[in-house]
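Quick note: the coordinates plus some simple rules give every number you see, no bench work behind them. Values in this document were obtained by computation on a predicted structure and should not be read as measured data.
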Structure 1
Amino acid sequence: MKTRRYAVVLALVVVALGSATMSAAASAAPVWKFNGTELTGNETIVGAAISSKLTIPGATTECAHFLYNMKIKNSAGAGSGEITELPLYECTAGATCSVTSITAESLPWKTHLTTVGTSDYLIVEGVKVGIKYAGAECALAGTLTIVKGSAGGVINNEEQTATFNKTTFEKTGTSLKVASSSVEWNGLFPTEPFEEHREQKLSA
């Protein structure tokens, strides 16, 4: 009986320690920092994609100019923000389709930081992009194509970039779709502070 009682007590201790560890891990979220100091208040960061491609069934779309404006802050011990502007210019869609218009809709898009494994990620929620295609042989011509969902990109603090691709989507459980069809997004985005912390190094 005594041995059994000790075993039960030991099991309870193990469960309690495991719960405490899981709770600590769950509460540890990345925050925005400038030159290693945690951000207080708000800041605006901007950037232009070094490369960006939306692989949509029927029309792989690339934009020569893919800009963004994101307001960031730390709230409840975690980094968050919202994308307020996302102009897209000079977009092409292969040999059979042309892009007559492309617009980021339903802005602002909410963002937040999270950690998966040993890497920090930027999650973008409420993504919605409307695209109109043209072309006699373009399967998507004549209707408004809507890309919707969420996106997760891995953060590189040394390079001050966020990279979005199939792997980062899988790691973060995010996805983009046109109707029921999956859309793959490959993009590399640098970041640059625009206001008070200009010329300081941004990290998560």
Structure 2
Amino acid sequence: MAAFITPYDSLNSLALSGQFVITNEQTYECKLQVFYIAPDSFAFLAEGTLGADIARGALINGVGFWEIPREDYYEKISIGDQIAFGDVDIAIDLDILLNAIFYFKNTGNFHPFDIDSITIPNDREYYKSNDAYYQRIITLDRSNAMAISQIIVEENSPNNTVAEIKYDNWRIYDKIAIPEKIGLVFVQDGIRVEYQIDRVKLNPAIALSFFSPKL
């Protein structure tokens, strides 16, 4: 686990950008920029085809805002809330989305996890967390210490899987591994999310305006 965690210790900030698709009975697609400033600040900016803001929001120490400018919509949010993108009726759990994209956060809570009743491949390692809202089980590739997948289960119902996450096409940026593709499935309601990352900035200067509402 140390080989997985250690490279991210040098990350003071991170900016990702790419195509973001949510699919349920409808499909919603946008360009999504996400920002992280250590230790506990996150911001999101969803843009349409012409670059206009569709939705934007931020969290600092678990509280923040979410707004849809073209609908003149604004609300205060916290880490356990759901958020909706644009004018489609699809809402997703913010905490799970953060855990999927920023998989390296709170990894100090992980400990080795032996999965009973199955044969564990020699090239896999399993770790389990004790987070406040959910338990997370992450699978690492032993050969390169990169995440293969992550499962999120309800804290009091360890057999009740809430979300399944898969990571593909890892690339190395100055010794830090970032996946080009993150796939997220909300098991209970069938919502599928895919984030195809095509731009990565390590330790950039991030404008504080991303963390302040416009409305």
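Miscellaneous remarks
- Value 12.0, calculated as mean projected area of the Cα convex hull in nm², assigned to which of 1, 2: 2
- Source structure of the calculated read-out (helix-only ellipticity at 222 nm (-39500 (n - 2.57) for each DSSP H run of 4 or more, over all residues; to 500), -5500) within 1, 2: 1.
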